[in-house]
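Structures follow.
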Structure I
Amino acid sequence: MSELQSNEAIVPHFHGVTMFQLFIAGSGTIGNRGQQLKPLTVQFKDHHTAYGPITAGPQGLAFVALRMHTGNSEPIYLDKPGYRDHLKPSKRRNLTSEQVSFSIEPVMQARTEAAWESLLEGDDGMSARIVRLGAGMSAKGPDPSIAGGYYVFVGNGSLVHDNEELPKWSMVVVENSESGFTIQAGGQGLEALVLQYPLEAAG
């Protein structure tokens, strides 16, 4: 998790691993065109793919980086000499979702059917979706083996896992070598992000 102070900026850079980033609090912009970042915005980027700058607004900006494996995750900044020496072939995707809206508790809790909504989609198994479940409901997660595994991130309500109720901003990782995963809502319901990596990101 990174926290930027008011108007603080991170210059354009890239990492050696594929990752999702979730902008969960505060506000800011990304890229030279100043795309708005508001809670909750999802970003996907392939390894060795430059992005930025990221600039915090007056209230600061908090975001979480999610990777399936650590690998060479050190940032390589484009304003430093020799950055091209670190580049490797990549699909060079840098995708940012629209702002995700969450339900108020009575609406979430009273839901009677599972609802899946697509946020980002790729042709290699990569996807970012939100699943909305009412109180005590469950839904089968994606088959982990079809791509690079996925994270389940609690955006609203709670997730029941191993007899524990996990609150907002908790997460569970499901690696592509694991069996299927059941997404189980707590007593107030659940709205969770399901962030699936392309197969090559499994490491």
Structure II
Amino acid sequence: MEKQELKNKVEEPTSAYGSYTYADYLTWQMEEMVELIKGKVFKQAAAPRRIHQDVSGKIFNMLYNFLERQPCKIYAAPFDVRLPGKSKKHEDIDTVVQPDICVVCDPDKLDELGCIGAPDLVVEILSPGNNKKELQNKYEVYEESGVKEYWVIHPNECTLLIYTLVKEKYIASRLFTIGDIVKSNAVAGFELDLTEVFENLQH
């Protein structure tokens, strides 16, 4: 397949092009980051905003320091997380996402390609243009695949919403903001001071 032909397909991901798998994904040579959700291609429109990166960096550092002497591992995008359905074969996997931050506590889920299976914790930081993907498309696949905890952060509004998996369904927390200290159920003992996360952010 010609590179320009593939580029056009990725720019216009519609059902007319059929459903893609991880086997297809591995053949793509794209400059921009793409994700595959239930066989459909989603391309990142632009590089994340600076405020997105500021918040991501703070949370990553806090989690990294907390986990430094623990078996759980933390990763930041770009990092492929494959969410298999009926099997772990490349040609059977139709969802490959790149969470802003994820924590994986089961070493059997890690291989040279990234993570195969649900991380314990996923953190997604909203950016202009990706809200629907994070709040609808990814919510569904994270819930279905068994991600124990899904954090959605709105950096412009300085808020955090936590979805916790209970009996295979997500239960939403209240909306947390500056002044709150939140505790993770998926990463036992970890607490996040949102004042530290959101202070000194310039919108």
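Every number in this text was worked out from the coordinates using simple rules, so none of it is lab data. Computed from a predicted model, the values in this text were never measured in an experiment. Cβ atoms are built from the backbone, for glycine too; each structure is taken alone.
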For relative contact order in percent (Cα under 8 Å, 6 or more apart), structure among I, II ranking highest is I
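If helix-only ellipticity at 222 nm (-39500 (n - 2.57) for each DSSP H run of 4 or more, over all residues; to 500) comes out at -500 when worked out from the coordinates, which of I, II was used? Walk me through the intermediate numbers first.
Working: I: -500; II: -6000.
Corresponding structure: I.
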Ranked by distance in nm of label points 7 Å out along Cα→Cβ at positions 107 and 123, which of I, II sits at the highest value? I
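If distance in nm of label points 7 Å out along Cα→Cβ at positions 43 and 179 comes out at 4.4 when worked out from the coordinates, which of I, II was used?
On the way: I: 3.8; II: 4.4.
Working through the options, I get structure II.
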